[in-house]
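As structure tokens, here come the structures.
Just so you know, all these numbers are worked out from the coordinates, no wet-lab data involved. Treat the numbers as computed from the prediction; the structure is a model and nothing was measured. Cβ atoms are built from the backbone, for glycine too; each structure is taken alone.
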Structure P
Amino acid sequence: MSIDSFNAEEMKSPVMEDLQGYHHNALYLIVAIVMIFLTMVLALQPLYLSRVLGLARENAGFVNANIQAITELVDLLFVGYLGYISDRIGRIPLIVYGFLLAGITALVAPFDREIGAMLGLNALVIFYVVRVLMSLGGTLIWPQIATLTGDYTRQDDRPLLLANVGFMMAFGVTIVYAVFMQLPEQIGVTMTMWLAALFALTGAWLARKLLVEMVQPKMVDRSFPFRDVWALVKREQGLRLSFLSAFTARNDMVLVGLFLMTWFIYFADLLDNTSHEQAASRAGLVIGLLGFVVLVSIPIWGRVTARTGRIPAIVIGLLISGIGFASMGLILNPFSWWIFLPVAIIGVGQAGCVLVPQTLALDLAPEEIRGSVLGVFNTVGCFGVIFFLQVGGILFDWLGPTVPFMFMGIVNLALFGYALSVMKVVQKKPKVREDLDLSSI
């Protein structure tokens with residue numbers, strides 16, 4: 001399959017008026033598939049390291065966070081440039097090749113001991129490499145999915161359609177923790193990882209067959225439009241807020257999923273008759289509740305965003321998310337039913353913090369550089385993941401498992417204060433661009 005074969009089909013891309021309902025439905029299905037894959041890989045990681053590779057508790061927070069931070073660092077090197085590449089060759093080729101890379105490396109992942117023995121390397125080193133490649137496959141996929149969503153929408157219908165995409169993202173996360181994370185106890189970690197690979201390979205086939213390009217790729221030899229993007233960021237205070245929100249919100253589900261799963265698994269050592277697999281299953285239910293709350297909240301956030309505006313919705317989301325994360329400091333035992341309360345609050349806030357900043361960025365991004373703007377948006381998000389994972393891993397090991405969540409809450413509340421000031425400025429100056437009325441956002 002070559003880039004040229006994709007380009008031949010893109011020349012016949014439909015205009016917005018020709019976009020059919022099944023195109024949106026195909027996009028929603030593929031969104032769910034990519035979230036299932038990425039979430040399964042992340043959720044299985046602590047269990048795999050503890051059960052298969054025998055990672056000790058005293059290094060669990062650091063190693064799990066370090067692996068994730070390294071994958072994000074590699075993503076950081078590519079995500080911005082891939083947004084620019086999508087403006088040149090289209091979104092769909094990157095999505096298809098990303099699914100293929102992710103699926104193949106997920107098939108290889110359970111053989112890290114054998115590969116390490118052949119190469120004379122530690123199995124943990126092989127796992128690092130495989131996780132980086134799986135994550136790189138995801139980096140080829142999810143930013144282009146977000147950009148393609150912008151291509152499929154107009155400003156007036158964007159909040160509700162992005163809410164549908166967010167709903168399917170949350171559905172993917174929820175089904176992993178509520179259903180698929182019950183499988184390791186029944187069929188083992190290896191078979192569960194191979195199931196994730198099957199989802200990825202299915203996603204490649206569906207993306208190739210069902211998605212269409214809506215913006216004609218500009219196959220010209222042009223460098224990344226740094227000046228255009230930078231001028232836009234300097235001019236648009238709303239875009240600066242969306243980038244800062246991406247810095248915190250992009251890592252929320254990663255941080256919650258990784259550190260909650262790690263906390264449960266190693267807290268099980270303090271309990272009688274509780275295995276790591278049982279702890280992972282219980283953690284999956286808790287994180288599944290988080291996904292369910294996000295699932296239910298996202299359609300509401302779509303309506304709130306359309307009715308109150310983008311920036312006010314960001315303000316509300318940051319406040320709720322900050323309160324939820326900070327209240328995790330009150331939980332001493334993750335197996336206590338009380339943990340469901342702060343997790344539910346986090347879910348409500350998280351739904352808004354993920355959906356609305358991306359909507360605002362798409363509104364403010366000119367069509368001809370939309371992929372590049374979203375590339376920068378996602379690059380800022382990668383910086384946030386690396387920062388909060390590294391800091392969170394150290395806080396987890398040195399100060400306790402709830403401290404990473406409390407730190408996240410403090411940062412969100414600080415950003416809430418900044419968003420409040422931006423909202424006041426925008427309300428005083430409803431127009432800063434001739435072609436975009438900010439009173440509508």
Structure Q
Amino acid sequence: MAGFEDYEQALTGITSGYAFADGVTPKVPYSFMGTIYDDERNLLLSVLDQEALTMGPQVGAFESEFAGWCGAKHAFATTSCTTAMHVATQALGIGEGDEVIVTPNTFIATTLVILKEGAIPIYADIDPRTFNIDPENIAKKITPKTKAIFVVHYAGLVCDMDPIMALAGEHGIAVMEDCAHAHGAEYKGRKAGTIGDIGCFSFHSLKNMAMGEGGMITTNRDDLVEPIGLLRNMNITGWGDKDEDDYWLPSHFDVIDWNGKWGVNYRMTEFQAAVGRAQLRKIGELVRLRREHSHYLTDGLKGVEGYVTPYEPPDYHHAYHLYTLCVDPDILNRDEVMRDIYYRQQCTQGILHYQPSYDFTGIKKYLEERGYGGQFCPNADAFFYRREFNLPMHPRLTREQLDIMIEGLRAAADRAA
């Protein structure tokens with residue numbers, strides 16, 4: 001994105017980087033390459049020798065290996081986490097007028113899949129320490145119209161799933177885990193994506209496992225296998241009553257709906273799957289490096305008044321897709337700190353995640369038209385607008401870059417004192 005002439009043009013590539021033509025070259029920019037590649041290059045070339053280039057042997061092997069790695073019975077590759085969540089939303093039977101409880105602290109995709117089915121996002125507030133959806137607030141938002149709870153394991157820290165699953169069981173509602181940040185994250189010995197009814201993963205370029213784009217659905221529910229398989233592949237199926245000997249009769253496939261739901265082409269290519277298989281083999285090391293870098297930052301910022309480093313509860317394994325640093329707004333001004341480290345010192349580029357979803361123009365309009373306007377979560381609001389920013393975090397960071405970030409943040413805090 002370097003070289004864009006104006007901010008509006010830069011926004012068209014907002015999911016591929018945060019480089020702006022503002023004359024600033026920070027020593028530690030915010031990188032959108034979240035992984036390390038080595039033998040992936042040879043694997044990509046080997047795919048060219050195959051006959052099938054989509055939904056072939058690489059995809060099948062990737063699904064099987066991913067399911068085995070995370071401990072799920074079933075896994076289905078898709079084009080992205082967004083499309084994975086759309087398939088999940090349809091497979092769970094969510095439709096017009098249904099309410100889905102969801103966190104406002106997430107990328108817009110988690111809400112969009114609810115809107116696409118005509119359902120209503122009901123925003124539950126976040127825990128101010130973990131930044132994840134608060135089970136106690138979920139309980140307050142459940143109504144007879146509630147069909148599901150969509151949780152997001154923000155930054156790579158799994159939500160407090162036991163009370164959430166207890167609520168879901170008590171009320172007979174489904175739980176989808178948005179695991180876009182959570183490859184390798186664990187909750188009480190269980191991997192993200194295996195606790196709720198369905199898990200959805202992202203392989204976007206900045207994720208802990210990166211293939212440019214791509215997604216994966218995981219589930220332990222056998223009854224969801226058929227709808228997921230149909231809905232990610234245009235509802236194509238075989239002829240159940242076919243009795244002709246000739247394979248081409250009556251035609252090569254049939255098309256059926258799933259409870260009135262229609263899917264589209266959400267298939268993964270063989271190239272993506274080949275890269276994904278290589279990434280899966282090194283995910284343990286990739287997460288180890290993120291954890292090591294994050295703990296180093298936390299140790300380096302200890303004792304600096306005004307900063308609040310990430311919280312990692314006991315029995316959790318934080319995957320640190322993001323390193324979210326907060327300020328105490330009574331001591332430091334978040335925006336002044338970001339200006340200092342970026343413009344004044346030109347040492348570190350921080351970014352913000354995530355503006356509460358209910359504040360976006362289109363979602364406000366959608367909710368107001370359906371009588372659900374005015375939703376507000378004070379913890380999520382304070383988190384985004386006053387407290388948080390994310391430091392660069394990926395496995396390629398050097399000790400020198402980590403020290404630059406620490407020194408810059410310490411200097412910014414000293415100047416603000």
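Structural remarks
- Among P, Q, structure where P(r) over Cα pairs in 5 Å bins from 0, in percent, for residues 206-357 alone as derived comes to 2, 8, 14, 15, 13, 13, 12, 9, 6, 4, 2, 1, 0: P
- Comparison of P, Q - label where relative contact order in percent (Cα under 8 Å, 6 or more apart) is highest: P
- Which of P, Q yields 44 [percent of Cα pairs over 30 Å apart, calculated]: Q
- At a computed -10000 (helix-only ellipticity at 222 nm (-39500 (n - 2.57) for each DSSP H run of 4 or more, over all residues; to 500)), which of P, Q: Q
- At a computed 3.3 (distance in nm of label points 7 Å out along Cα→Cβ at positions 30 and 174), which of P, Q: Q
- For P(r) over Cα pairs in 5 Å bins from 0, in percent, for residues 270-349 alone computed as 3, 12, 16, 19, 17, 11, 9, 8, 4, 1, 0, the structure of P, Q it came from: Q
- Origin of the value -0.58, -0.65, -0.90, where log10 I(q)/I(0) by the Debye sum over Cα atoms at q = 0.13, 0.14, 0.18 Å⁻¹, for residues 310-389 alone was derived from one of P, Q: Q
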